[in-house]
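Enquirer: Below: a set of structures, written as structure tokens.
Read-outs throughout are calculated quantities, based only on the coordinates presented, and are distinct from any laboratory measurement. Worth saying up front: this structure is predicted, and the values here are computed from it rather than measured. Cβ atoms are built from the backbone, for glycine too; each structure is taken alone.
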Structure I
Amino acid sequence: MTQLVQETPDDWWEVEALYDLCFAPGREALSSYRLRDGVPPVPELCLVARESHDDGPGVVGGAIRCWPVRIGPARAVLLGPVAVHPTRQGEGLGALLIYSVLERARVLGWSRVMLVGDAPYYSRFGFRKLPDVKMPPPTNPDRVLGVSLRGDAWKAIKGHVRKAKD
């Protein structure tokens, strides 16, 4: 049985190894990482999926992390990275992680979530292109997506995404 739990400091190396396995070398050179530098993640929205065993926690099968960002005066959650171990892909684990983060963010009072990703994949979670929201270069603007957790939270939100200071 898979359990979703909040990531702890003890999970860090295992989660980083999963990201290294799932993403291309140089992943940390992406502009989204510049928005994360020096900013603590939203701990309640950093989840690890593990197989539960009678003799203790199992291997990490998936992980997701989230950071706070700002667009003008508006706050948002920057979702990602999300990764699923190649041996667990196709089981719906990625969708479980994303749906869980969106629900937890809503409960925590967040109004909007954004990410950089493939619209055809993320549209099933409600994400849509954010034409007025600008990620740092060299991000492809067609990959800047957002979902509202309360009403039309992205309405009238425009400008450059920047690090959250608070």
Structure II
Amino acid sequence: MTVCAWCGVVLKASEPSFVTHGMCPKCQVEFVGGLGPVSLKEFIRKFDFPIILVNSKVELIDANLGAQELVGKELHEIEGRLGGEVLECIHSTKPGGCGRTVHCKGCAIRIAVRETFETGRPLIDVDSFQDVMTEDGLERIHLKLSTAKRSDSVLMKIVAV
């Protein structure tokens, strides 16, 4: 079965295929606009749900409004920062910082981004559990991550579960 990676509509119901996700015509028109090429930054701004663009070091290059609302910060506050810093992962404040503690080796965000960079293969709905500091104290959040490689960056769709 092949489904639209953006809206979930079934594209091919019964045909066996190695392709599991694509983009339906409605999403193509709605998000790409059909008016010729757009930059990756313009493209991610068209989505309501959180999407971030990261480099191979998992540094945030850009984020749409949905992602900025998810983390409660504006783009200038998170641009160039590591994923764990943006999400306020408790391990990012430990000596060495984000990506350099023993806990970071099992970070689903870091693993998903690296795998997509190395293989070029997109990942769909990867479970991630992050321990973050909130106004109410320490909280474990459950996220679903989807990734896609575009030239020298990775698009990451984030859904809070």
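Enquirer: Work out the source of 2.5 here, i.e. which of I, II gives that when distance in nm of label points 7 Å out along Cα→Cβ at positions 3 and 115 is computed.
Expert: Working: I: 2.5; II: 1.8.
This value belongs to structure I.
Enquirer: While we're here: Comparing structures I, II by Rg/Rh (Cα atoms, Kirkwood Rh), which one has the largest value?
Expert: On the way: I: 0.96; II: 0.98.
With respect to Rg/Rh (Cα atoms, Kirkwood Rh), the highest-scoring structure among I, II is II.
Enquirer: Just checking, which of I, II has the largest value of relative contact order in percent (Cα under 8 Å, 6 or more apart)? Intermediate values should be presented prior to the final figure.
Expert: On the way: I: 22; II: 16.
When relative contact order in percent (Cα under 8 Å, 6 or more apart) is calculated for I, II, structure I comes out on top.
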